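**Q** Heads up, there are several structures right after this.
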Structure 1
Amino acid sequence: MPDSKSLTRIYFSGGIGVGKKCVLPPAQARHVTRVLRLRSGDAVALFNGDGDEYSAQIARIAKDAVILDVTARNTVDREAPLAVTLAQVVSSGERMDFTVQKAVELGVVAIQPLSGSRSVVRLAPERAATRLAHWQAVAIAACEQCGRNRVPKVEPLIEIPEWLARIAKARDGAAKLLLSPRAAGGLRELARPPDGVVLLAGPEGGLAPHEERAAEQAGFHAVRLGPRVLRTETAAIAALAAIAALWGDF
């Protein structure tokens, strides 16, 4: 059988079992047939976030459904060796989508959207719920593309002070890192954190001084990414790539 990474990868939100069938919902079925142009008999790789990957074949295409036969379960681990959570103050337009997509490709285990005093984007509760669903879909699509079989969760939007209060009480042992152009040192000066990383990145214009102070009081250590000031959609991704190179699987 071809390498599953070369096959079309499809996320299925329900249970998957060898010898059973999976029926894709209408929107996903239309994408598979009209965009990907797959046909009956084509082989695909399925995953549902449980960590495994499943070999499957398109058995039948109906008007608004695609029926798949699951033929094998494969244990495939493509997760990063260091658990990293990205806490990103929400940026505007497609920048947040880009950040979510690339963060997933770089191996984060979770993404925490934040609202801060310098946030360009202000989301009402109902709008925040819609954006959350959209960002989670972006994360799923990124997993389909990059080969991950565990889908990082995009947490509900929360204000920075409330989130910092939770983080200050957490006892998980993760290193807390704050991206700041005013920091004295960089990532390479730190030892590899044995229990993972929580990375805090600001929005356009960066975190406000009082937010940086509050983060440091909550246990965050400020680091800089060289002498240049990076855009919000660049900073977190550059930091995640550096973390992967220093302490991960790059």
Structure 2
Amino acid sequence: MTMIELVGLGKNFGALWAVKDLDLAVSAGELFGFLGPNGAGKTTTIRLMVGLLRPTTGTAAIAGHDIQQDALAAKRSLGYLAQTPLLYDRLTGREFLRFIGGLYDLPDGESDARARHLLALMELDDKADDLIESYSGGMRHKIGLCAALLHRPPVLILDEPLVGMDPASSRRIKDALLGLRDGGTTIFLSTHMLEIAEQLCDRVAILDHGQLIAVGTVAELRAALTSQAGTSLESLFLQLTQTETQD
């Protein structure tokens, strides 16, 4: 089953096309990497996918629901972590998650139980009653990820979720993402960390200057570029985006 479908998706800002003619499909239970150089259009694409921007052309659908025409059903089907999470600094972590639970009509008891599990998973349980304004950058991403997961969405869209994470936290989140994928959650992961994408992702797409230039498994990208077995995703990425340093 296709859980994310982008058809002819495009967004312009005046004469500049940030994203153009983007066709992409992500299947249920797939951990999908979304890669590209700075300014390639990745965050714009994600904002179109979650309904924060209105497309100039094309459509985006989440779990079969058009994000513009059936926005409520689409947004109930997704969890979203922005590159800079929108949080409420004067709430504690626990209060913030209860607020998020209310937005999804979760009963307080169920919301609190899920929050306790997620806070423990992210190793935030000892900070749950501290104000969010006191959280470090990595902790802010963790509480944002807790909020994205609270309603157990079938689709998870993450924009640079490992920014500011120490190695132990990064490992814990990677393990959590693999567990979610194995449980059937579709995960759309935008990251600059190519080694992590290679470790985690079933397939990747590479965007450059707002257009899709490659999609497939790492093995398929190697074959398309006639690269040797074992060539890293980083090397393939640099070849495709023509940013590899010349001798």
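**Q** Match the computed value 1.00 of FRET efficiency 1/(1 + (r/R0)^6) of positions 37 and 205 (r between Cβ atoms, R0 = 41 Å, to 0.05) to one of the structures 1, 2, and report its label.
**A** Values: 1: 0.40; 2: 1.00.
The read-out comes from structure 2.
**Q** Given a value of -11000 for helix-only ellipticity at 222 nm (-39500 (n - 2.57) for each DSSP H run of 4 or more, over all residues; to 500), point me to the structure among 1, 2 it was derived from.
**A** 2
**Q** While we're here: One of 1, 2 was used to compute relative contact order in percent (Cα under 8 Å, 6 or more apart), and the answer was 25. Which one was it? Show your work: numbers first, answer last.
**A** Working: 1: 19; 2: 25.
Clearly, the read-out refers to 2.
Only the coordinates and a few stated rules stand behind these numbers; no lab work does. Given the structure is predicted, the values throughout are model-derived calculations rather than measurements. Cβ atoms are built from the backbone, for glycine too; each structure is taken alone.
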